[in-house]
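What follows is calculated from the coordinates using simple rules that are stated; it is not laboratory data. None of the values given here were measured: they were computed from a predicted structure.
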Structure 1
Amino acid sequence: MIHLTLIIVDFLTGLLAAGAWALASAGGVIAALVGGGLVSASLFRKWRRRG
């Protein structure tokens, strides 16, 4: 019985770790998109002022 409990706990811990990793990587992608958008907007404004 203890063996089965350990397997279940191990499985749940793995799911938690995978979920945390997915959240972190999605957060990184969102941050990169937002950062890229801000840089693009800034460059576009400079380009329009110059022209």
Structure 2
Amino acid sequence: MVRIEYLKRQIARAERLAKAILDRQTADRLQAYAAECRAELSELTLKTAA
């Protein structure tokens, strides 16, 4: 459960920073990181539900 909460916070933080930052490359990297966290969160959620 700790990892799930961590990933949720990281997703929110990365998306918030991506919206606020002016550098397109950095914003894209932050969005990609958020997508990676979302994928891991999805896997963990499925494992804990099973």
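Identify the structure, out of 1, 2, from whose coordinates helix-only ellipticity at 222 nm (-39500 (n - 2.57) for each DSSP H run of 4 or more, over all residues; to 500) was calculated to give -36000.
Values: 1: -36000; 2: -31500.
Source structure: 1.
I have 25, 10, 5 for semi-axes √(5λ) of the Cα gyration tensor in Å, calculated from one of the structures 1, 2. Which structure is it? Working shown, then result.
Details: 1: 49, 4, 4; 2: 25, 10, 5.
Only structure 2 yields this read-out.
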